[in-house]
1. Comparing FRET efficiency 1/(1 + (r/R0)^6) of positions 30 and 214 (r between Cβ atoms, R0 = 30 Å, to 0.05) across P, Q, which structure shows the greatest value?
2. Any idea which of P, Q comes out highest on FRET efficiency 1/(1 + (r/R0)^6) of positions 70 and 126 (r between Cβ atoms, R0 = 41 Å, to 0.05)?
3. Thinking of P, Q, which structure, once FRET efficiency 1/(1 + (r/R0)^6) of positions 86 and 110 (r between Cβ atoms, R0 = 25 Å, to 0.05) is computed, gives back 1.00?
4. Comparing P, Q, where is relative contact order in percent (Cα under 8 Å, 6 or more apart) highest?
5. Which one of P, Q has Cα extents along the principal axes in Å, as calculated from the coordinates, equal to 47, 42, 38?
6. Assign the value -11500, calculated as helix-only ellipticity at 222 nm (-39500 (n - 2.57) for each DSSP H run of 4 or more, over all residues; to 500), to the correct structure from P, Q.
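Any read-out appearing in this document is the output of simple, stated calculations on the displayed coordinates, not a laboratory observation. Everything numeric here is computed off the predicted structure, so don't read it as measured data. Cβ atoms are built from the backbone, for glycine too; each structure is taken alone.
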Structure P
Amino acid sequence: MTVFPFHCALIVGAGEGISASLARRLAEKGVKVGLAARNIDKLASLVTATGAKAFAVDASKAQQVMDLFTQVDLQLGEPDVVIYNASSRVSGPLATLDPPAVGQSIAVTAYGAFLVAQQAAKRMEPKGHGAILFTGATAGVKGFAQSAPFAMGKFALRGLAQSAARELGQKGIHVAHFNIDGAVRSAGRTNPLHESDSMLDPEAIAQTYIDVLAQPRNAWSHEIDLRPWTERF
């Protein structure tokens, strides 16, 4: 059996859903897991279930991100997998959107991803090994009406992932962007009646991340689209 090639993972923007499923899958593989979020109280049950460590952070603040990585280094070791799952959504007519709220939304979704990727790269480049994964969305491929801030953030996130992959891939660091193209099932969001599996399953999404992490470097994926089988293109 092939040995999973990573030992320490940091998930930024952790909560229920994709990141919780990822934390469980990584822990099952013996990976030490760090979970970072603004509010770590919500992570208590996940920490208990996975043995992960929780870290409070506002990913849009450079100093807080630097401090986060310092604490992860000390408590878990330098992460060789970093997953950016944080985002902020502000919706409304373009003419009435609040500019500071829009700025903060973009800061969390895109600028925070840069800050986290920068700290990850600083640790991974000297070792010639690591993976940086970005959780994208349909909004990073097409902007919807009254959703300009989210589209701007996710388009920027995708651009960051493409640039980072071209720079870091040849240094042994696997960079991948996951387009989560559809609604993700949760306790409060279930499949409509008579529409089985019409929503994305967070456990299945997490397994795809694990599969990508296990890829040999002579066949790395970069852009991965995940969508329900019932979607009409």
Structure Q
Amino acid sequence: MGGLQTIINVSNGLQIDRRKVVGVQVSRNEEPRITQTPTLNPWKFTVEVPVVFKYSDARALLESLDYSDRIYPEIITFSDNHKLNWMFAYQGQMNQSQINGITVQSFVGNQLTLTNLPSIASTKVLFKPNDLIQIGAAGVNPYPFTSVGTVLRGTGTTVVVTTNRPNIITASVVGNGIIVGNACQFNMFCTNMPTYKLTVGGYKKIGNIVYNNALIQFSDSFKLYEMVSLA
């Protein structure tokens, strides 16, 4: 487990930023003009971390964070954090076996076409707005997309999901399966990598001997930015 994943697992607060790059100008006659710059629309998280780590138990964590610094990305997920994983929980009406059977027919722009759909009622909901969808097996394409609207099973052999951003995966995704909800992964790096302060306390006892220890307090929240690229 990497350092950022450990931070995610103990975090108790999360700020999400998926805003597009938009410019707003108001003319002299007060007519608004809005322009949007096409981007890869990366996910950005601000992760709050409570004072829970003892130095004696967290030296490997600190080494991992110091090594990664603001340079190396890490694949993370919120599935193991019971305080936050509900935020990305799947909202549709398919079970895991039915989800596992679905494959991608095409993904052009922000139109994701799925096939090999389950044999369920046409009125069943496959995805609700804000449901996360990841293309491919775990660790392959850790770039979640979200469904903009509600997608019903319907009666056809395919459904089209309008996603929050266009396809940013350069390799072919035809025939790939999908991962949904809080099982989805993100490829993130930390843009600020907080420093840490050691406060003497939280002594460690081994047998009848008490050893000095310290509690770790980070200087800031962790600001995570999705590592995305079309290159």
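1. On the way: P: 1.00; Q: 0.00.
Sorting by FRET efficiency 1/(1 + (r/R0)^6) of positions 30 and 214 (r between Cβ atoms, R0 = 30 Å, to 0.05) in descending order puts P first.
2. Values: P: 1.00; Q: 0.60.
Once FRET efficiency 1/(1 + (r/R0)^6) of positions 70 and 126 (r between Cβ atoms, R0 = 41 Å, to 0.05) is worked out for each structure, P has the highest.
3. Details: P: 1.00; Q: 0.45.
This value belongs to structure P.
4. Values: P: 19; Q: 24.
Greatest value across P, Q: structure Q.
5. Values: P: 47, 42, 38; Q: 70, 58, 31.
Going label by label, the one that fits is P.
6. Working: P: -11500; Q: -3500.
Checking each candidate, the match is P.
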